[in-house]
Structure P
Amino acid sequence: MNLFHALNKGYNLLKSNQKNSYKIDTELLLSESLDISREKLILNLNQEISNSKFNNFLSKIKRRKENEPIAYIIKKKEFWKSEFYINNDVLVPRPETEHLVEETLNIISKNQKKKLLEIGTGSGCLITSVLKEREYCTAIAIDCCAKATKIAEINAKLHHIDNRIKILKTDVDNFKTGKYDLILSNPPYIEKHQLKYLGVSEYEPLKALDGGINGIEILAKVITKASQLLKINGKLIIEIGSNQKYKVNNILKKNNFYINKITKDFSKYDRCIVSTKIS
């Protein structure tokens, strides 16, 4: 069997489940099974595929057909300008979280030396993306999940910023170290009763999604901790749920933050708040 026929087999198997993405998903899974780029795959469709590699491809197709996120199947995901290693111990990086990178880079110029903290680092894609573009900055990244910190460490080394970051396994309540110029966080903010309606909740770590009964339980903890750890005039950049702007703004104000701006995601939902500690 050649790659053309293998590809069409994958298309037909996935078409009914992944109507919007079955073609690109199939091409990514086949190229991953062959350990070649998607571009090289498309240019070599007459090449034969071995039985072992074809069976490996079909096993990946089966997982995708059961709605497992493709990033978990191929163990990688593009975020900002780089590719990150991930598995199901961490959330799949979302495009909307790139707004936090953009806002951080707007605040810190290239030649500035700043001390950063990320609360709830997960795969480390957020803080790693920032440090790659701001070579004079250093950071601490914390997460309550030991498995997540291992993934973040892998990505820090993969992107050669491991000499400028310390990754710690600790929860937000117990972390009390240092004073920071900027804190960023994409905490869990999904309301507990909404988790069962998420299409990927059976695959992604629920602890990284569960924001408590009202969705702002962890957000409130992050804001309170940031008010203790930020320097005066330090910045807090957080991701929020689409209907949480007013509740989060109130918590920020009670903790002596001035709201600088609220940015919307690609779907025009409120997604990122930039604020300043004023006292």
Structure Q
Amino acid sequence: MNILLLGSSGLIGAAVHAKLSAAAHTVIAPTSTELDFQRPDTWAAWLQQADALVNCVGVMSADNDLMQAVQCAAPQALYQQAQCAGLGYVLQVSALGADAHAKTVFLRSKGVLDAWLLTSGLNVGIVRPSLVFAKTGRSSRLFVSLAKLPQLWLPHSGSMAVQPVAVDDVATAVVAMLQSQYSGVVNAVGGEALSFAAYLTLLRQHAWQRGPAHIHALPVTWAKCAAGVLQYVSLGLMTPASIDMLLASEVVDVEEFARVLGRQPQTPVQFLQAAYAQGAHK
């Protein structure tokens, strides 16, 4: 199958690219300059080469207009062209919690696009990953650095529930959905739900080989103020909106994701043991 893969230089996109290539698919992976979201006149030539389209493009930024353009307006126009071109299948990598009425622009822009796709008439699959772990991932490295601190001040003492998922499991599910032309939405979550504080404790244990940090409650308003400053040095990963998303996180059922994978997804202990099998973080 000829697969047009967008966002192949990103964390999930790179993992999907590797698995598609290993499965003997022909992967067409233009860069963001070759297939420019701001140049619709350049899209047709790429779409004509493909049997299916996988969109792994996403951006976490303090620039709300950028997120709206990259995660909603441009891909919707691209999907419309794909529909006119008679493309057989499209797969959208969204985000857990995506909703057209979500509080944050990141989740709202994803949710608006998801809702449009599901009523577009396209043969479409949507995968919604939770907090994705990869040893080399930007957000994972941020959390690993945070976990090194002996004292941690977290909103609600870090009691918010999270379901971190291994990037390998997300990529495996994308390929499985593509090959079966899965229709509908799959929430891609890890095999165990735990508190954010407990997740940081596991990161501290496996990445740094250290015992639990001392956890303190930080008022939400203070956390958002700190994130408002840190957004400029964290390349948009730590923003007031990211605090809102963490606070709004919810536990979802893992059964459908496991069915797509053909097995249970990895738990945080399992993927962290694999990532740091050689010892402490370097």
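Comparison across structures P, Q (criterion: relative contact order in percent (Cα under 8 Å, 6 or more apart)) gives the highest value for Q.
A value of 24.2 was computed for mean count of other Cβ atoms within 10 Å over residues 124-131; which of P, Q is the source structure? Going label by label, the one that fits is Q. A value of 131 was computed for volume of the Cα convex hull per residue in Å³; which of P, Q is the source structure? Here the read-out was taken from P.
Given that FRET efficiency 1/(1 + (r/R0)^6) of positions 20 and 68 (r between Cβ atoms, R0 = 35 Å, to 0.05), derived from a single structure, equals 0.75, which label among P, Q identifies that structure? Checking each candidate, the match is Q.
When Kirkwood radius over Cα pairs in Å, for residues 180-219 alone is computed for each of P, Q, the one that comes out at 13.0 is Q.
Read the figures in this text as sums done on the coordinates, not as results from a lab. Predicted, not measured: the structure shown is a model, and the values here were computed from it. Cβ atoms are built from the backbone, for glycine too; each structure is taken alone.
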